[in-house]
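Below you'll find the structures, each written out as structure tokens.
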Structure P
């Protein structure tokens with residue numbers, strides 16, 4: 001199966017999904033969310049696939065959202081957008097097969113958020129993590145909700161309120177990453193873990209994920225109700241205009 005924004009490769013019972021917009025630092029556009037969801041549907045229906053690896057092509061895992069691709073001038077557009085975003089996030093957590101994130105570089109905004117839906121996170125020494133939505137009048141909703149359970153309130157508050165960047169070792173120290181490896185060994189390590197997971201009992205793995213991710217549907221249902229209000233704010237409109245005009249936004253809190 002071919003996609004516009006990602007690559008899907010299958011080998012030895014492992015499916016590798018690679019963000020494939022290296023010229024855009026693998027920034028997430030509406031097409032990325034749709035392609036991810038469709039790829040996960042394909043994987044879920046393929047009984048031969050036991051494990052998924054998620055990574056990026058080029059220097060970035062995913063450097064955030066492609067702001068120029070989003071329009072929130074009407075509430076309905078905000079609703080459509082967040083529903084489109086929620087599908088792959090929920091799908092990663094409901095997928096009855098283990099998912100390994102192999103973070104090869106910059107993981108900002110969406111890039112950090114999507115790792116929180118994965119079961120294991122391996123990071124290259126070159127990986128960098130950050131949630132910078134506050135600088136654009138928005139909030140990193142998936143990181144606030146799913147990250148609070150994984151990382152704790154203090155770490156998430158610091159990340160979300162400051163937009164600070166964590167290197168790979170700092171990310172490991174707060175629980176965002178399981179293991180840091182030399183850059184040239186990243187995929188080798190991901191495959192090593194995947195090979196071990198393939199030996200596990202599929203039903204047990206499915207139920208482990210169900211227990212661990214039991215709160216995800218409720219949290220994302222709440223998110224789809226709240227986020228359109230943020231998207232329709234004057235601050236978000238100003239942030240998008242500033243991005244397009246290559247200047248700093250001037251927020252007014254409304």
Structure Q
């Protein structure tokens with residue numbers, strides 16, 4: 001059963017004055033961000049603007065040196081990644097993190113690890129203690145395979161399927177963790193237009209049908225304006241724009257820093 005809806009009110013995520021530096025390089029400088037329940041929230045910026053650093057701070061990989069990160073009002077600043085995951089946070093990565101040599105099904109099954117409680121005793125007493133857990137985990141995986149329309153490739157090696165399907169498998173692996181908050185790091189990189197449209201539909205359905213709040217990091221501005229409720233723009237670790245996408249991308253400062261002078265809001 002999904003955890004979505006377990007928290008009744010308040011923002012899903014709040015970042016207060018988050019700062020992160022690596023030696024003399026300031027990667028994030030006083031970043032404030034708030035994501036409400038049920039939003040698809042876009043995070044954009046040029047390469048090196050701090051997008052990945054911010055998501056790594058949220059998920060515990062690179063805790064900020066100052067500032068706070070709150071999940072459902074709980075301070076998770078500096079919490080270890082596996083503990084953040086157990087609080088209902090899942091993510092995909094900019095570079096595919098699938099396991100070649102394994103099938104689509106096996107890759108997706110790995111996403112259930114956060115719900116598993118392995119032990120020597122449970123293994124020894126499999127038929128009494130673990131079999132029902134395995135059946136329940138398999139049921140969740142099968143439902144997500146159907147949701148992501150991956151039935152036709154479920155037994156294929158991930159090495160052999162196109163990148164559009166690989167990205168879908170990675171999203172499926174995140175969804176079987178039954179997250180409340182999902183971070184998608186450039187899920188449409190390398191896709192053609194048709195594949196992008198499919199992925200956009202799956203992201204919308206994840207929000208609408210599964211109650212997932214989404215932080216979407218993406219370079220395709222047509223996707224940001226098409227499916228995101230609000231967005232935030234980073235440049236050199238600082239926030240230079242936030243709000244409704246069509247208003248933000250029309251801001252001259254955003255155009256200059258990210259979109260280029262030839263861009264038009266249309």
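Comparing distance in nm of label points 7 Å out along Cα→Cβ at positions 49 and 209 across structures P, Q, the highest value is found for Q.
From P, Q, which structure was distance in nm of label points 7 Å out along Cα→Cβ at positions 17 and 177 = 2.2 calculated on? Here the read-out was taken from P.
When relative contact order in percent (Cα under 8 Å, 6 or more apart) is calculated for each of the structures P, Q, the largest result comes from Q. Taking volume of the Cα convex hull per residue in Å³ as the quantity of interest, name the structure among P, Q where it is greatest. The structure with the largest value is Q. When helix-only ellipticity at 222 nm (-39500 (n - 2.57) for each DSSP H run of 4 or more, over all residues; to 500) is computed across structures P, Q, the figure -14500 traces back to P. So FRET efficiency 1/(1 + (r/R0)^6) of positions 65 and 185 (r between Cβ atoms, R0 = 35 Å, to 0.05), computed for just one structure, reads 0.95; which one of P, Q is that? The read-out comes from structure Q.
When FRET efficiency 1/(1 + (r/R0)^6) of positions 97 and 201 (r between Cβ atoms, R0 = 25 Å, to 0.05) is calculated for each of P, Q, the greatest value falls to P.
Every number in this text was worked out from the coordinates using simple rules, so none of it is lab data. Treat the numbers as computed from the prediction; the structure is a model and nothing was measured. Cβ atoms are built from the backbone, for glycine too; each structure is taken alone.
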